[in-house]
Structure I
Amino acid sequence: MPAPATSLRDTVETTLPKLFDQVQSSIANHQKNCVALYKLHLTASELRQSSSSGNGEKLVGERFFEETVCDMMSRVLLVKKGQAVADRIAKFLGAYIKVLVEKSAFSPDLRPHTD
């Protein structure tokens, strides 16, 4: 499975910075970018790996997605409050979390995993 993991890693590492760049410029494109981020999140969550004990799966794709988003967000947290660019990113992530909550309420597949 090395090829899908590398492909996913490349996709996430190239798509996320572009999304974060777009949401900095205007709040008007947040909905479109929430949809794009959600699709990327779903794609990443499909990449799983058998655990070493053989009785479960590791969510390697989703874990990588989460770590990358946290890395991007940690850069924003260093910016002083009141900066429009950072505020737009924070609003975008709030909107994305709202989308996740709404989607998980209707889809049992998107409920939190218990790993």
Structure II
Amino acid sequence: MRFVYEMIRIMNGVANISRSVAQAWLTGVWLFLIAYFAFHTFQGDSSLAALKHLGVQQLKLEAQAADVAQQKFALEMRVSKMGGGMLDPDLLEELVRGKLGFTHPDEVIVFLN
């Protein structure tokens, strides 16, 4: 009979160890998942650093878009002076002198790109 009680005690000990291992395994899985997501929060293509980089890039592109819009407006104004059946005499003179190279004796022409 004593042998049976000893075997039951050993089996209970094995069951306790088995439960502890199962709990430790589950804890390890949770720790791995937390570490995995924490790592990818700060590293990689979808990280916080990449988000900050995209914000900086957005500001640069917005500034570039504003410059392009300003150039477009200037070109539209210049084109509007040429069209509509009426040509601005000053613009026409500027274009002709630029193309043909004509100047008055008292003028100095400076070409700007």
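What follows draws every value from the coordinates through simple rules; no lab data is involved. Bear in mind the structure is a predicted one, so any value in this text is a computation, not a measurement. Cβ atoms are built from the backbone, for glycine too; each structure is taken alone.
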(message) Of the structures labelled I, II, one was used to calculate FRET efficiency 1/(1 + (r/R0)^6) of positions 32 and 96 (r between Cβ atoms, R0 = 30 Å, to 0.05), giving 1.00. Name it.
(response) I
(request) Assign the value 13.1, calculated as mean count of other Cβ atoms within 10 Å over residues 24-31, to the correct structure from I, II. (result) I
(message) Of the structures labelled I, II, one was used to calculate volume of the Cα convex hull per residue in Å³, giving 155. Name it.
(response) II
(request) Taking FRET efficiency 1/(1 + (r/R0)^6) of positions 16 and 104 (r between Cβ atoms, R0 = 41 Å, to 0.05) as the quantity of interest, name the structure among I, II where it is greatest. (result) I
(request) For helix-only ellipticity at 222 nm (-39500 (n - 2.57) for each DSSP H run of 4 or more, over all residues; to 500), the calculated result is -24500, so let me know which of I, II that is. (result) I
